[in-house]
Structure P
Amino acid sequence: MLYKAALRAELTARCGVSWTLVDDNGIAEIEGIPDELCEAWSARRRAVKLAGDELVAIEEAERGRSLASSERAACFQLAAYRTRTPKVDADTSTAELKARWHEEAVGFGHDPDRWLPGVLGHEQAAVVAPGADELAEVLARLEERSATWTRADVVEECARLTNGTDGAEVLLRIEALADQVLADPEVASLAAPLPVEAPAFLRRADGMAEFERHGGRRFTTTGTLRREAAVLEAAAAGMDAGVGVVPSPVADVAIAGANLGWE
């Protein structure tokens, strides 16, 4: 997600392109490129998605639960490696690549000379910093995805909403937005406090103690905690009521078929 956001920023600045809305996978298309070419040049993306979905399904079946976002990302990374083909030699020049892509576009009936001028040189839109509505959207999407999540998950969502014309600046703004999300009063850290305060020489550059696993801290929202507490309270209140009782074997089958996550 971070790479894609930085790439969009640099292409916007250098080529003057504009973009479609960013989808749930952090992908946006350059506006003005014929749809048929986008489909043809997205063959590898489809291959990676198919392979990734298959790996996710296998992992979930073996573990008996849905995968966390980091685990899904690992599956799709493996799928990208497995579907990679040596399309370009190390010594292939930029001119050769341009000639190849031009030939492919013409072969699909879309000569770049006809549509490329309308794609490049757009006036750059003003950069608008995400506000309260965007922060609320990030939290809502995180709640929808999972009961708990990591900072990396927050960064992914923030990258969808952050635009600009300088890749390095965009990355800094994404990290700053992630900090704002995690500092929101509705966000609760699920990490237990350290038994003792770690001295400065035992802290990493990110401020965490060296004996804390990087990226391992998970977060949730107070709204999620309230909903889960209500479910537990209702279950506890009904335990001795003698109504709505499901035999244990039936409950076991239902739970096994629900593909619940470890949370």
Structure Q
Amino acid sequence: MSDVSAPDLNAPPTEAERIRARKRFDGLCQRGTAFLGTDYAILGGAMSWVSERHLVSAISNAGGFGVIACGAMQPERLAEEIAATRALTDRPFGVNLITMHPQLNELVEVCLQAGVGHIVLAGGIPPGAAIKAAKDGGAKVVAFAPALVLAKRLIKMGVDALVIEGAEAGGHVGPVSLTVLAQEILPHIDQVPVFVAGGLGRGDALLSYLEQGASGGQLGTRFAAAAESIAHEKFKTASCGPMRGMPLRRCSLMSVFRLFPYVGW
């Protein structure tokens, strides 16, 4: 028998291992971070009345990309929320607009007037006029693709990036899991950055999709449970506390992001 002991897989990484892991992670995320203008290619999933100024600014200040959830806001209310978020961060953030909103065109104009650099169009196939208005105003457009055929159509319509969101997600999604969706879309779409979403709660899960060709990821529930989130504490405990018998980590986004690339959550 060999006297060589097996490596301790539970041992914390050495500094050299951390440096190598960060270099590799940054390489995989390079397209996503360049598109978002952030340290990490991680978007905050837009959650109505939760993805507001406090959580959005915290995500951006931590190096990610916060996204305001416009939801049912009227144009004046959205303008207030953008201004309030900008008062809390000087880092990039975006705005998620629901395509079925009856004042979609006015909301796009509010974003442009406020200098929002990225507009996420969600909840359905975005109208061509909204895409054109956003791009003509200098913003980058992100849209959701629940199938390869729609991903190709959206690219032809002019979107600058895609989010492929599996059925595990909490938003307006299709019936297909992210595992299946990623295998359908990632090998065939390289014209624009593609971000994955749905059921992502660990760094190693995101890493697996980055290695398949994704440019980054979008997380919602994990951020809703963060200390900076205004979600009720009972929701945080119910959504993240009991999983696998693990206690809820009430840590700030600043401390979480420093660990995320290496060991996940």
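None of the figures in this text is laboratory data; all of them are computed from the coordinates on show. None of these values were measured; they are calculated from a predicted model. Cβ atoms are built from the backbone, for glycine too; each structure is taken alone.
Brief remarks follow.
- Origin of the derived value -17000 (helix-only ellipticity at 222 nm (-39500 (n - 2.57) for each DSSP H run of 4 or more, over all residues; to 500); candidates P, Q): P
- Once Rg/Rh (Cα atoms, Kirkwood Rh) is evaluated on every structure in P, Q, the highest one turns out to be P.
- Which entry (P, Q) yields the derived value 0.80 for FRET efficiency 1/(1 + (r/R0)^6) of positions 101 and 229 (r between Cβ atoms, R0 = 30 Å, to 0.05): Q
- Parent structure of the calculated result 1.14, given that Rg/Rh (Cα atoms, Kirkwood Rh), for residues 37-124 alone is the read-out and P, Q the choices: P
- Given 0.05 for FRET efficiency 1/(1 + (r/R0)^6) of positions 21 and 133 (r between Cβ atoms, R0 = 25 Å, to 0.05), calculated: source structure among P, Q: Q
- Comparison of P, Q by mean count of other Cβ atoms within 10 Å over residues 61-68 - largest value held by: Q
- Comparison of P, Q by relative contact order in percent (Cα under 8 Å, 6 or more apart) - largest value held by: P
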